[in-house]
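What follows is calculated from the coordinates using simple rules that are stated; it is not laboratory data. Worth saying up front: this structure is predicted, and the values here are computed from it rather than measured. Cβ atoms are built from the backbone, for glycine too; each structure is taken alone.
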Structure I
């Protein structure tokens, strides 16, 4: 399930479940052989060992059955799929990994073997598109500060400046403006941009925020506030139409790190003195005592030299290229980090002051000290190379028969996960395979099982069923967003969507179903079909939520989403197959199968209903707007796939397909800009919003609601 939040909803969700789990018997090896499963397409040689092991499968299943109860044929298939998709050799199915491609091949083979139509995209089941996976510094990066009287300060890459990965590439020759901490905070009565024009200029911005050592500061006391992150400062600069941003480290941060390092340095000095005092007590030391003393002194001397070197590095370092993060696909302007000493040289000539002095003046108020650095320009070139990967949705089709055959049901589950960790992982700093057995190998296994059950029915369904294993869900529902922008079958004739994400940890028989209010019939339909299965169902009426179903619901397609809840292993390397409740998965897959048969054969299509979105704002203080982002859009602006029912956006006339390019006085180039701009207002404020609709600008006045 995706860790990327919607515009108006939090990142965190799910309230947990685990149950009667599949338990691995003692001595069983990490990988179970696959029963009745052909090796993935174009990877058959990798499965030779698996074939040789197949003869021992009966013994393995007997061992499993002794502990977890006998597995049915369907449960065996489900377990086999989860075991393969969550195996270490698939590398956590991260974007850009061979493991993700192997997972796609595996799913495609299962679709073909079941009998689905798979020659859909140039003879393949793969709907391909590209996505950025990483960034690295190119070969051509240079910068200089040029003064009004021919002065030129050449900056050395890696010593005086570093481009940051969150920025863009290109040439620049821009006037310089100092804008303090680069913060616009109306509620706190503070705005570094007030009264100064930065359009088309390079802004020099201090990291963090004023009064960091003041517990009574309006900026969240001594804790960092919402205005401190790089992304927020970059978004604010973009909103004010700056053309580049130059970060410099604030003095408080440097002093804090230096103080910590000095304490460690003094501790080593104390240990040296203690060792000298200890050794001086020996009147006639033995050879062993001398050797021990010399060994201790040698180790302490090396540690002292190490601490000295680290202190030197803290005096005024430039940040690493990726210190502010890797994401920057939609940033068109450069983002640099520069040494304080370089900026101080300019300030001394322009204003006969220093950064440290300006920081002290800001802290006194806090009161902005922004100013143009008259006559000085930033010139140079930044080159950031972004590595792209081809990713793919995997699609299979079961055609319908009769007068409703051109109408479609979508059944989906995402198959990507977090690879070796990194952004999105709840185990920060841990580099290990995030196997994603529950998230979402379980959903994919259920998807394949539903496809198998529907395809094996003796009579044809009346409506077409399209099965989609989505990619890049963890990046923000990117795969499903791409599909709805490039649908295989028309969205107008797509009557419903069923989604499964994290269905492998059924506990206490509790199943969560999103979208029970997304169609007039869904609430009673869930009750009707649950009479057979007896789940303890928690209904979430909203059709929105943290998985791919929301993308379809944003296009006014009724959607149901099945989910067994979160757990301590969510987005961690410990989300492994031995914790999967296979019997629970099988029951959920069968219930989805029964629902699909009903939806495919019913005379009437489900009746779409708009639902309110249950949500909290990130930080809890942002007014409510009601937009639904379109993550597949890469043009400048904030693209919408839809708006929430009775939201301020809907009431003002804004709708799905619009691209917001200006919010009040703020220029909008992406979602981060929009989030930053929205936070500058409060409930009840009227804001003029400019959108691009069908290539033309239109302006709407939106009255913002209280936070939700």
Structure II
């Protein structure tokens, strides 16, 4: 906690200077004693700051609770009875943290959090403009839309020109200019003298000079900080009325404060962590416990309710705070200020503090944030804007609820439109609709899944793949069960259901496997088979390969085989034929030999495949950078390999285009030899097998060559 003390001490001073009038203003707006706001600020800084895991969040009296506090004090009849409700509310927050109630924070969308930050930024700007020009009819800490003076956030702006204090305007302009251009001033190197502290000190000095030499520009007392005189700790502390513990209304108020304060704290914690440049996270459950203990102490000592506060947290971050020490020290300074420094602090112009808050507001509501949210799409941008507008015209909690409702609408819509992956797979001549369910399948997906399945044409093939799903809602399971047992049966739809977990009480269901049968093989033409291989290679290159369900194909092909092609390829480890053409078990006869050369045994295998099995296509497949071609080009002599490489020599002789460096080191030459070797092998098949030639002449089989590019994965065919 003390590792970044050089950054934390000046940041704590800045937060203290901003928090002081906010504490007083919120207490005034709440109808509570002024010093109760300071007490809450001290406890929010020292107690909550020490217990919280957050490094940059700062707690204190919350503007969002001002109306609730005012109403509760009026309802309960006295401030000491209200303090008892604060103590009970703190105890309820502790219980909520212990039972892990902070999980609620995880379900607040990021666009709502960003809308909250932007809204607070705009509110700060709108609310501080009157204070910046010396029109201070509304307390500095009141951030609500409707004000105590009968005005609202916007009507207040139209009246301020009638009450301008030129001294406040001068100090505000000076302060804003300094804050903007601070990095270009020589003082910027001193961490112990940040820009915010500088403008406060200069604001005091400028006003003192004006009082002495230019009284017409001097700022009146009502536009300065106003801390009540300290008259001893006995006058500072008010004890709660424990005798009212049985009062039903006390418990109602306590529950309301606990709920609102907890929600605000979780929202503000999430928002401040968004601003933290180090993106550190604090446990929301421990935050509830810390806030609860803080409210227990605040109620016992005469303070109003506490929450985490975005304004203070954002000021803290902008001032350069690194650890929770800044929040703790700001609480210590608040305590010292009311005991020892009230006369000095009462010299600070509210215009100086308003300028700090204006710049804080601008940083929270930058134009770049709006542009970034717009680029993310309307489903992110609309809830973001709605949250901002709703908070501006209501309050933080109501605005977040309204924004969340809009975000939920877009969530429902996106789940309806695209809760699963859906594609058609064409294997051989069959077309299969494959629905791949996501990791989590909730009732929100019900309508879109049902609409998709029920719209499948009769006599189709459908695969429902749940192998990646760890949770499937019961509503979805019922749809799948109805589709399996009723709809697919009545409409002649062949259905496979894969990946169902035991606890779903719905077993895998296999009605078909996409393997070749005799009827399909007979219906295929040689050109159709070649087109299938070309399409498979295209899927392989794009990475969009089909799901094979190989274990099911093992069983389906165990009783017989009906391959549609025979592929003579190289033994190279990088040329696995089934992968290259995106094929399954039983689709091809695969012959692999170094250099894809031909001998009598291989030729006999080809004749069997064509004449007896009914294969429609023969493919001689070479590949680039082939080791056999390199060996033959280099005239390698190595045992039995020598006779194999001799069969490549005619291809070397046939290659006439390369005249220089006709060795294995010239890959251009090697690859051209590989192509010539493929064509030479095709020529030998025709020369040495009258059976194959006869069937080729009758159009029952087609012979083609191909060259597989090791770098791209593309097969170039030579028909």
> Can you tell which of I, II yields -16500 when helix-only ellipticity at 222 nm (-39500 (n - 2.57) for each DSSP H run of 4 or more, over all residues; to 500) is derived from it?
Replying inline: II
> Quick one: mean count of other Cβ atoms within 10 Å over residues 391-398 came out at 19.5 when computed from one of I, II, so which one is it?
Replying inline: II
> Quick one: relative contact order in percent (Cα under 8 Å, 6 or more apart) came out at 15 when computed from one of I, II, so which one is it?
Replying inline: II
> Suppose you compute Rg/Rh (Cα atoms, Kirkwood Rh), for residues 143-478 alone for every structure in I, II: which one lands on 1.16?
Replying inline: I
> Can you tell which of I, II yields 3.5 when distance in nm of label points 7 Å out along Cα→Cβ at positions 135 and 231 is derived from it?
Replying inline: II
> Upon calculation of mean count of other Cβ atoms within 10 Å over residues 303-310 from the atomic coordinates, which of the structures I, II produces 13.8?
Replying inline: I
> When you work out mean count of other Cβ atoms within 10 Å over residues 95-102 for each of the structures I, II, which one comes out largest?
Replying inline: I
> Given that Rg and Dmax of the Cα atoms in Å, derived from a single structure, equals 39.2, 119, which label among I, II identifies that structure?
Replying inline: II
